[in-house]
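Below are structures written as structure tokens.
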Structure I
Amino acid sequence: MQLSGRVAVVTGGAGGIGAALCRAFLDEGMRVVVADVVPERVDAAVAELSARGEVLGVVTDVSSPESVEALAERTWDRFGACHLLCNNAGVGAPSANVWETTVNDWRWVHGVNVMGVVHGILAFVPRMIASGEPGHVVNTSSGDGGIEPLPAASVYASSKAAVSILTECLAQQLRSEGTKLRASIFYPSGGLLRTGLWESDRTRPAQLAREKPRPTEPMTVAKLEAMAAKGGFDLPWQDLDELARVVVEGLRDDEEFLHMIDRETIGPKLRRRAEAFEQGRLPEHEATPLG
């Protein structure tokens, strides 16, 4: 995919992985639309990113189809096109046994992580197809759900499993219908990720607050770093700009469907799961979530 001179839209673009994607796209000569739910963060991101190129900030709640439709309208009004849509916004509920989650945990997380992707596709893809120009949709998922779920993170993991399957269906359909669009999936990986997912509760709408206290204290970056310092070890933080460059390089290859660091680690995990299913057994899980 040619990037220079094209238009990219990034949801969740004001911080973390989204901001890294925006930086990478601007460095490739793209014009970028930063969409995020917090107005102050959108303003700050636009102020920072504008030194790299042309940026438009749009306050967007991806869980609202009307808000995402307005994002598309603003994009076409300003640039007349969208060539790259990154459905990247995501949140996470507290780790809990499934029977200790709440209805609002599911409504909130799936409303953002799954329906946010759906709303992006519905608002942008028909316009992108109608333009007749080549284009691409990148959906941010997670190995937690996309490859194998962390059992305690049932709400988040199930949402990301849905995004993975949705993206595979979309990619197949865009090809089989003869469009000039392609779709791929992005699994952030390589180490711990310094993103807003650690503090998702700060953007949780009041009407979707938990109906009962969370069973665990939230794990924040500051707490995790304090624990590491006390234990005398370094945390393996992944460079988010390196992750964004993985996506950029993947977009240059029309045949690349999965953007991820250390893709060679996927095969053994999936084979173990497949063998367990083949034998009618429950797959074993070693990893546990941090909070």
Structure II
Amino acid sequence: MTRKLIVTHHAPDLDAICSAWLLKTFDTQHYGDAKFAFVNPGDKISEEKLKQKEILSKNVTHVDTGLGKFDHHQPERGHDHSSATSLVFDYLCKLHPDIKQDKALRLLTKFVTDIDHFGEVFWPEANHYRYNFMLHEIIRGIEFIELHDDDSQLHFGFLCIGGVYSSLKQQVKAEEILKTKAQYFQIKTGTCMAVETRNDDTLKLAQKLGSIIVIRKDSRQGHIRIKARPDANLDLKLLHEEIIKIDSIGTWYYHPSGKMLINGSRKHRNQKATPLSLNQVIVLIKKIYGT
């Protein structure tokens, strides 16, 4: 197979990066080993440069530049809510129809498209500094410290987008798990959630959805993680004290915030899993914090 060349603009932004990433990741048959080149915004790569690279024009794909099928800057598209990323996504859906069912990829495409149309102006507290920590702002900020050239900025973006996509897949799965597998029970201060799963995103998501205390038992390793919402009017110290009375095997860490009681973490490699079941922990929580 002849190696493809993907061309985008200098100082690639989130849309340019994501559209190229989609081709590389989901159309590997054509673009898995593609090379990259950069031009001024709106331009196509010159025939002279193609000769230097020994690449035929039929093997060149422009994204977010060049006014081709993966560019959205044509006058007739001026009012379309499209992006290079959404155009590539539509192409991929025709190539592999099952991609339409990938909720995480659809969410990623929508976000990048919204950013490309300055959709963040409509976000709550749109001028808040928290948004400077978001990926599109990080990519833009890199340009001011000159740590990257076009190619390294593109590949830095690839790594980050891959991480975002992976995180989105975990959250989508967590949503499904909370609907189908989680147990919910009441204590005096509100609703709690307990679930046996490997998906750690269930803890954060359940708290965001209002659960006061959340418990996850790793379905493979057996570790248990217990967390309370930061605004919960309780701490987990009493629970910790009761657990270590009956569990002489598991390694437990009580966080000084009073909101985390951890048996097993990626940050701590030597903790021993507890033999306690979810139901045993639920019974203790009801006993200590009331029903």
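Thinking only about Kirkwood radius over Cα pairs in Å, for residues 41-128 alone, which of I, II has the largest value?
If we compare Kirkwood radius over Cα pairs in Å, for residues 41-128 alone over I, II, the biggest value is for II.
If we compute Cα Rg over 2.2 N^0.38 Å for structures I, II, which one ends up with the highest value? Before the final figure, lay out the partial values.
Working: I: 0.99; II: 1.29.
Structure II gives the largest value of Cα Rg over 2.2 N^0.38 Å among I, II.
Which one of I, II has log10 I(q)/I(0) by the Debye sum over Cα atoms at q = 0.19 Å⁻¹, for residues 121-200 alone, as calculated from the coordinates, equal to -0.85?
Traced to structure I.
One of I, II was used to compute distance in nm of label points 7 Å out along Cα→Cβ at positions 209 and 273, and the answer was 3.6. Which one was it?
Derived from the structure labelled I.
Starting from the value 13: which structure in I, II was relative contact order in percent (Cα under 8 Å, 6 or more apart) calculated from?
Of the options listed, only II reproduces it.
Rank structures I, II by distance in nm of label points 7 Å out along Cα→Cβ at positions 25 and 249 and report only the one at the top, that is, the highest.
Largest one: structure II.
Comparing mean count of other Cβ atoms within 10 Å over residues 49-56 across structures I, II, which is largest?
Top value of mean count of other Cβ atoms within 10 Å over residues 49-56 goes to structure I.
State the single structure among I, II that was used to calculate Kirkwood radius over Cα pairs in Å, for residues 57-96 alone, giving 11.8. Don't skip to the answer; put the middle values down first.
Values: I: 11.8; II: 10.6.
That value comes from structure I.
Every read-out reported here was derived from the displayed coordinates using simple, explicitly stated rules and does not represent laboratory data. Because the structure is predicted, anything quoted here is derived from the model rather than measured. Cβ atoms are built from the backbone, for glycine too; each structure is taken alone.
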